[in-house]
Every structure is written in C-alpha cells, then in structure tokens.
1. Kindly point out which one of I, II the value 2.9 was derived from, the read-out being distance in nm of label points 7 Å out along Cα→Cβ at positions 14 and 238.
2. Looking just at distance in nm of label points 7 Å out along Cα→Cβ at positions 102 and 198, which of the labels I, II belongs to the structure with the highest value?
3. A value of 26.4 was derived for mean count of other Cβ atoms within 10 Å over residues 6-13; which structure in I, II was it taken from?
4. So if we calculate distance in nm of label points 7 Å out along Cα→Cβ at positions 54 and 158 for every structure here (I, II), which label has the highest result?
5. Using the calculated result 3.3 for distance in nm of label points 7 Å out along Cα→Cβ at positions 86 and 110, pick out the matching structure from I, II.
6. I, II: which one has volume of the Cα convex hull per residue in Å³, for residues 62-125 alone, as calculated, at 103?
7. Suppose FRET efficiency 1/(1 + (r/R0)^6) of positions 214 and 230 (r between Cβ atoms, R0 = 30 Å, to 0.05) works out to 0.65; of I, II, which structure was it derived from?
8. Consider the structures I, II: one of them gives 43, 18, 13 for Cα extents along the principal axes in Å, for residues 118-181 alone as calculated from the coordinates. Say which.
Structure I
Amino acid sequence: MPDLHPTWDIMVRRMERRSALTESDRQAFKSLPHSQRRVGPGGHIVRDGDKAESCALLLSGFAYRYKITGEGGRQIISLHMAGEFVDLQHSFLGTADTSVQTLTEAEVAFIPKAAVEELALGNAAIARALWIDTLIDSSIFREWVVNVGRRDSRARVAHILCEFSMRLEAAGLAKNHVYELPMTQEQLADAVGLTSVHVNRVLKQLGEAGLIDRDKRTICIVDWKRMREAGDFNERYLHHDAAAPAA
C-alpha cells in the first residue's frame, strides 16, 4: 500500500476528539479504500443532485458548500478545510442535496460509500465519532442561518471572520488570530448574504474601528474581545470541547 497522505493522521486525531478509539479503530480509518485526486480551484467535489457513490475527505486546500436558487443566486452555507469530511452525510443519503466546490487547489480522497457504511455499522466507537462529527457540521449550519437571518451586516462579517480564526487555529493553520482568508470578497458576500461592495465597506469599517488589519487576503484580528462583541460571536457552537469519550 502506498504511503498515506499525512492529513489522514489529522482526520484520525479529529475523530479521537469525538470518541475513544483503539489502535485497531485508528488503523480501520487509515485502511479505508479510496482514490486520490487533485482538484483545481473552482472544481466540484460534489454536485447537487448527484447520486451519492463516495464520501470525500479533504486532504489539502479549502472548499465550500453552496446552494443555487431558482433565479441563479448562490448561497454559501459552509466552509471546509483539510482533515474534514465534506459530505459525510452522503454516506447514508442516496442523493446529494448541496454542491461542494474547491476554493483553492485541493487534494481529495474519495472513499466508497459502502466502505464508510460498513465501517460505521460495524464499530460503535467509530460510529459515535462519525455521528458527532456530522452533528457538529449541523451546529455550524444552524449558526450560519442565524448569522444571515438575524444579524446586521457588520455583525455577519465580524462573526464569520471570528469563526474562520477559531477553526483555522484548531486545525493548526493559523496562530494568534492571524490567517490567510481563503475566500474572495465575492465568495464572502455569498456566505453572509450581502453584495461584495457591501462586504468591502464593512471590512473597511472594521479596520477603521481598530478591530482588524488587512493586507490583501491576510486578516489580523487586532482586538479579539471587541471583535467577538461586534460579531455576537460565541464559539460554543463549534464544539471544540467535544472530546468526551463514550463511558
């Protein structure tokens, strides 16, 4: 067997935070059959309406999930980064109901749906880890609904920048609230339900207020406390403390 991409270890550690795993469980994750493919920026990993035949693990790069309205408007509903399954729910659902597209060049492992089902149904600890991982995805979806539906434009943008900082730091991709924003202003606008012009205006306002510094796509959150307040941000929904093993 060829050497596994190092991100598989990141994924396994992520699952260990969800459920207590034995060495046999860890090896079972690493032994999942898969094909690996490089996908260029803007490439599709999953398309809305596709028959679910595989489950994708993001090995490098960034991707986002989106829906298109009947009039052609795009709503981005989640961001995914290396070490995350981007469509774990499709392991048990027959048809994809959202699309997943890469933000950057990415390496993706495609795992046969049947192999994921067999692994989950045959091992309670692994099933618990996968279940909790999917529940956390759902928690993030709910927060994004609140963000678009009930927060004003300043809070929407501040909130999503806070989330990116927390998630990127948890994945080891950022430090001290400084990170490379993986989205264009147009994509950020589609995530917060605003126009790109409005997003640009809000980013300038956050900078003028001394909350962030920007250099092209690099974001530095200068005042974390005030930025959290501006974004009505409480990281509880990310469940970074979801490390309680099954008793």
Structure II
Amino acid sequence: MFNFAGKTAIVTGAASGIGEAVARELAALGARVVVSDLEQTACDKVAASIIDQGGAAWGHATDVSDADANAALVRFAEAETGALHLAVNNAGIGGAQAPVGEYPLDAWRKVMAVNLDGVFYGMHYQIPAMERAGGGAIVNMASILGSVGFANSSAYVASKHALLGLTKTAAMEYAAKGVRINAVGPAFIQTPLLTDNLDQAMLDGLAGLHPMGRIGTPEEVSALTCFLLSDRASFITGSYHLVDGAYTAQ
C-alpha cells in the first residue's frame, strides 16, 4: 500500500470512470483530493462521497481546454490545502468517428483542445506549483491509441500520440527539479464514455480485441496510476505504461 498522507492531488475528469477511481483511491491512501470535471454538481457529488468515507476532498469545476481555468484550479488547490504535490491529467473526449478526408474540422479542434491543449495547460500551471512544494509527480492519461492507430479516430489517436511526446519532453525538463511525469495507456475500459455509447454486441466485440478477452476496469488503471504517483516509483519518469490486457502485444 502507498501512503499519500500530507499530499494534495488534482484529478481532472474525476466525476466518473477512471478519474473517479483514481480520486477515490488517492483519498483512501491519505491524499487531499481536488475532484475536477466540467460540472460543479458532479464534482461535489464525488467529493462528498469521498468525505463520507473518511477522506479529504473538494470539488472544482474546470474546463481543461481553457488555460485560465487550469490556472484557477491550481490556485484553488493551493489555497485550500497549502500546496500541490500530485496531478492526474485524465480529462479527455473521444471525438467524431470518420476517416481523415471526412473528419469534421470543428471536431478535430475540440478533441485537440481537450486532450492535448488541456494537458499542456494543466502541466503549465501544475509544475511551478509542485516546484514551490518541493517536488511532485504527474500522470497524464494517454491510451493504447498513443502507440497504435485506430481507423476513423484520427483526432483522438493524434492527440494521444502527441501527449506522449509532451510527457517525455516535460519529464526531461523537470527530472532534476523533483517533478516526475509519466503517461498511462489504458485499453478499452468500462467507463461511461464507453458503455453509455455502445450496445452490448459492440462491447463484446471490443472485449474480443484484447487477448485477455475482456474490457478493463477503472480500478485496474487507478492501481498503476497511484503507483506511478507514489514514492515507490521514485526513479520512473518520462515513460509510458500500458494497462491493456495485451492489446498492443498483438
């Protein structure tokens, strides 16, 4: 078990799915968690549940595609808890499904604004706060599609490939300054983003793409994420870690 007592964490996209699982696990392990997502009501609901279970949490609505909103999120974390030590840049969207020659331009821009710009803006403000706190750790939520392609998902795939380059570059820049930065690449996971938009036959088809024969759970992604944030991963930075049931081993 890891101990995050005395540490403050920001988790974006934390109102459901992977982000919620990470926020809950960090809080259970002693962290003070700022639960961030688009809707304040949804953030407050998860934060209240964490508090009911004995944890420390605050809700803060944030549109990660807005630079000023990311700055405000970090200011809030520091104001409420005194410092920022950990961040999980998990917020993301899937985008439209179409081949490159037909991909809607507005959909392309929206995916990049959330999945790539949002992570850059997050780190842009998180890293100086972590330096002020004496160091920290960041996990950027990528995807298996950060290393392989997937037809009709050009914006999502491109955003996640770019996210890996951003992660590696930032990790090199801040390795000697006490801030570790890694990326996690989940395969298809049982989240509302997936299960709310696909019928059972489609979900079964996705499960069959994984050699393990199933879709992963948010908790399985959270377990790796929390390890990478912990002191047990003190010599791990600038790397990309898969949670994919051997999807990319094929």
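1. Working: I: 1.4; II: 2.9.
Clearly, the read-out refers to II.
2. Values: I: 3.2; II: 2.0.
Structure I comes out on top.
3. It must be structure II, since only it matches.
4. Details: I: 4.3; II: 4.9.
Largest one: structure II.
5. Details: I: 1.2; II: 3.3.
That value comes from structure II.
6. On the way: I: 103; II: 75.
Label of the originating structure: I.
7. Numbers: I: 1.00; II: 0.65.
That value comes from structure II.
8. Values: I: 47, 30, 13; II: 43, 18, 13.
Traced to structure II.
Taken together, the values in this text are just the output of simple stated rules run on the coordinates, not laboratory data. If you're wondering where the values come from, they're calculated on a predicted model, not measured in any experiment. Cβ atoms are built from the backbone, for glycine too; each structure is taken alone.
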